[in-house]
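**Student:** Below: a set of structures, written as structure tokens.
Quick note: the coordinates plus some simple rules give every number you see, no bench work behind them. What you see is a predicted model, and the numbers here were worked out from it, not measured in a lab. Cβ atoms are built from the backbone, for glycine too; each structure is taken alone.
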Structure P
Amino acid sequence: MLNIISRSILFKNVSGPKKVVENLIKGLDKLGYPYVINKRLDVCKRLWIHDDTVALKKIASLPPEIKVIVGPNLHNLPRSIPHNIDISRAIYLLPSEWWKNFFMYFGFKNAILDIWPVGIDTEEFKFFDKKNEFVLIYFKERLLDELYFAEKLLKQKRIPFKIIKYGTYKEEFYKNLLSRSRYIIWIGRHETQGIALEEALSCNIPILVWDIVSFRQLGYQMEVKIFNDKEIDYNKFITAAPYFDDSCGIKIKDASELEKAIDFMEKNLDKFQPRKYILENLSLEKQAKEFILLYQKHFGLSYEDGFKEKLLRSGDWLNNKLYYIIYLKLRSCIKKFLIKLKG
């Protein structure tokens, strides 16, 4: 049995962290693996603190039989984790190898690191029979000059296209565009996993990834400001698509490569099998099982035994209490309002 501690699940708006918890739950349901959500931290042997920094502070005081995995949606950077919080008994999850390397490079020693990407809902993001109306440009927090360059090339080649910009659309709109797209030119920021990109691959849509190679390519100033001088110069294996191979499409790193890459995509669309890649590597069931197996790998808690376990205690964590839910939602509204004021 697994106790899931998550704030994201309380909110209606679609977000990356919310996808992480919801898709894990979908995978657990497919496996028939038992779980509870936002119960007191010591109700069962397996505890997952998904994104709750308040719960993180309580780890050190938990009974020894409670085995703890935390992340991946807790802190943006290694130095964001308060030094006075002891998480040494926990396994700290990150979604991809390059992001783990980033944490290690900048001195993360708070806990053992491991890698786990969440599964993709391949039933919700399914294969569409006809995808031949236009090329879709997905643009996320990059320099506008890069977007303009891609637009100019497609216009010169008389290739019809549409643009979708991160943060300006609802998921149904994205799905509608996916159902009509031949392929995607992805001009995105760095991603620790890249769920939206993987959802497009799940629809069997090939992607031309104009990859990011430096944090200095970020066009969204609030995002740039989270990095200090040393972090922003980190350039080891940064990518917008950590989970991607030749069956999914192609990657380029420089504007000079884009024209030839577009020509290649136009001539070779039938050679790609992106949905197969997702089904084999990032299905809901596979990644849910991989998650539970982390407790076996690090703590010796058998995967099979988890199906039979019962609650050790009863009671709720803060996230299941009405006054706290109201507080969290009010705080979220104020935060969004302040972000809009800043422009």
Structure Q
Amino acid sequence: MKSNRTGLTYAGAGVNIEAGNKLIENIKPAAKKTSRSGVASGLGGFGALFDLKGAGFVDPILVSATDGVGTKLRIAIEAQKLDTIGIDLVAMCVNDLICQGAEPLFFLDYFATGNLDLAKGTKIINGIAEGCSISNCALIGGETAEMPGIYSGEDFDLAGFSVGAFERGCDLPSAINAGDLLLGLPSSGIHSNGFSLVRKIVELSGVNYNSQCPFSDNTMADELLIPTEIYVKPCLEAIGTGKVGGLAHITGGGITENIIRILKPGQGLEIDLGTWPLPPVFEWLASEGSVDPLEMLKTFNCGIGMVLIVPASSKIIVKNILENFYDQIFEIGIVTEAEGVSFSGALL
């Protein structure tokens, strides 16, 4: 017996393939601006091609990284500020690649949502393209997944995948010795770690994301959503001097845990907390949330987003490079022959 029901469609079930195709067309101009030597295909294919020889490599080793933005997304969604969250996504991947001594080459994104809004999706992926441009990393592919029933309302998630390369034998970390200096580069803000704690503190404070921030002229959302600093260009130039023994991206785990990861067994760190200013956002979080200084150091970057380890004799050479990009380079400590991390000075 013939059914009188109207035939079901994929769009009727909540997935709009035409919107997805339109999104690809919308972002093609931004993706094209990220093109660099080595790119061998455009958006829209089943796979993305990259020519390492065309990028200038002779005997390359590939390095890959993947990451997300975490619950910083929730603030972006609630405040309806989606332009810069893509920069965060790229930064979290490419900043890890350079710690291996690798030049970021290309990037792919995964954007999943319950209901694809073309305008919002375009803003998000244009932000990803901007992050790629800053890091000279080509946006050569990705996936947009519309999944009603998995994501509700305006919720979405982002993941990023980046690939870089170095010439064989040029990987980091290399020779790190006791007495080497720790040079800290300033963070742009909270970056993309610790936001579950940030959101809890904001909730308890009673401050609205769209109200004026208690510690700056920005709204709270604008302050918290300042995109993660991308350290690719200054760090690659510093690595090019041959004087950098290692780099540490200060993410989850903070200064307490990230630098120690690149040391040899038996080595440790002495860090002087009084050698750089604590940015106001961290002062407010510590005060408003009654967060212990050691907890702050384990959760947040506290103003230092990347650390380079250099011999004391090479300090001036490396700092001269970095000072082309930053007004201040902070000498925050040294490598020691005693395992663990010891702190002097005061964070707050």
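**Student:** Where does the value 4.3 come from, among P, Q, when distance in nm of label points 7 Å out along Cα→Cβ at positions 59 and 179 is the thing being computed?
**Tutor:** P
**Student:** A further question on this structure: Looking at distance in nm of label points 7 Å out along Cα→Cβ at positions 155 and 259, point out which structure of P, Q has the largest value.
**Tutor:** Max of distance in nm of label points 7 Å out along Cα→Cβ at positions 155 and 259: Q.
**Student:** Given a value of 21.0, 66 for Rg and Dmax of the Cα atoms in Å, calculated from one of P, Q, which structure does it belong to?
**Tutor:** P
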